[in-house]
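Please treat every number below as a calculation from the coordinates, not as lab data. Note that the structure is a prediction, hence the values are computed from the model and not measured. Cβ atoms are built from the backbone, for glycine too; each structure is taken alone.
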Structure I
């Protein structure tokens with residue numbers, strides 16, 4: 001039987017090998033030019049972009065993303081989110097995240113989330129909006145308590161890890177507490193580790209077979225994708 005490819009749930013890289021399958025997150029310029037990723041594509045407005053782009057540019061991005069979604073060209077919405085390292089833009093970040101949330105709900109698409117010191121913000125939003133679409137917390141850096149609370153409020157939450165598996169003891173300690181059916185792996189902007197290497201490290205720290213890990217992550221992806229097209 002042919003081996004499953006390695007699935008990368010969130011990447012900004014464009015040099016992936018042919019035996020990898022990736023969800024590519026579009027850059028500002030890629031959104032404007034309708035440039036899709038070769039496998040699966042996600043698009044959203046990163047909270048950092050609020051610092052670098054005008055209100056008019058942000059509104060133009062929103063229109064472009066709405067167009068891509070309405071044409072059925074996106075697998076997911078995001079990345080977007082809340083980053084409390086940029087507190088001067090906090091209100092704008094929350095409003096922008098709400099827009100993404102509503103878009104993902106309307107079109108039943110997974111929402112890919114950037115969260116920095118914002119766990120309480122997302123817990124509050126889950127209580128307020130009660131979303132149905134899956135949420136993927138990329139490069140998750142929270143703790144076990146936050147994982148339990150997020151899953152209690154929204155059972156369709158998922159948690160993705162990348163370079164942190166290699167360089168963060170906090171993440172390595174957290175990994176075994178993540179339910180395998182809620183786990184993804186990613187390269188994000190990492191240029192030195194391929195997704196295969198991240199899988200190898202994750203399987204080592206989780207003490208599970210590499211092929212079993214790949215199979216489970218594909219089950220998670222296919223389940224999520226099936227929900228989004230119903």
Structure II
């Protein structure tokens with residue numbers, strides 16, 4: 001079994017594009033339309049904007065502060081739009097009002113893995129990407145996260161701890177997020193997406209489906225474990 005860890009942030013468009021390409025690569029090496037049964041995925045945290053306040057910031061103001069008059073939230077590089085469209089993603093930057101702090105979302109993603117397994121974690125990540133990029137939702141807002149987490153059957157008490165980072169559950173998840181953020185640095189992850197295979201080999205960036213398939217095939221031979 002090969003484990004692929006994906007360091008990612010839910011507000012990174014290339015991470016969304018990379019996820020769709022990874023899915024395609026694993027289906028190509030799987031049986032029928034199923035994912036490759038010899039690969040297990042695990043999503044790991046990365047913060048594109050680690051210093052954002054908990055409530056996030058107005059996206060338009062952030063862009064104007066960063067780029068001046070060119071910081072129009074409706075302007076998106078054509079390359080990103082085209083690459084996303086090729087993967088069946090309709091990016092709706094025009095709907096996005098806030099740039100969220102994604103730490104709570106990362107805690108939720110980690111909780112899903114620990115309690116439900118990698119498949120449901122993988123599905124949750126897709127739902128977070130779609131909520132932000134396709135519906136323009138503020139995925140740093142607890143009410144939004146609650147709706148996204150509804151299929152996970154997360155009880156009210158656990159929700160509060162996970163979303164707020166409080167209590168025994170929230171503190172443990174927060175510590176895991178911090179540990180993995182530090183580990184990303186140690187592994188050389190300086191941008192996302194970053195795919196770590198077998199615990200040590202880093203494949204950076206949203207590679208093509210063909211490239212990912214070829215590298216995963218080699219990694220299964222070299223890094224797979226029981």
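Among I, II, considering only Rg/Rh (Cα atoms, Kirkwood Rh), for residues 54-189 alone, which has the greatest calculated value? Each step should come with its number before you reach the end.
On the way: I: 0.96; II: 1.00.
Largest one: structure II.
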If mean count of other Cβ atoms within 10 Å over residues 126-133 is computed and equals 21.0, the structure in I, II: II
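Taking 31 as the value of relative contact order in percent (Cα under 8 Å, 6 or more apart) derived from one of the structures shown (I, II), identify that structure.
On the way: I: 19; II: 31.
Answer by label: II.
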Per distance in nm of label points 7 Å out along Cα→Cβ at positions 14 and 206, the highest-valued of structures I, II: I
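To which of I, II does the computed value -15500 (helix-only ellipticity at 222 nm (-39500 (n - 2.57) for each DSSP H run of 4 or more, over all residues; to 500)) belong?
Numbers: I: -13500; II: -15500.
For helix-only ellipticity at 222 nm (-39500 (n - 2.57) for each DSSP H run of 4 or more, over all residues; to 500), the value -15500 is produced by structure II.
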Structure (I, II) behind the derived value 84 of volume of the Cα convex hull per residue in Å³, for residues 38-85 alone: I
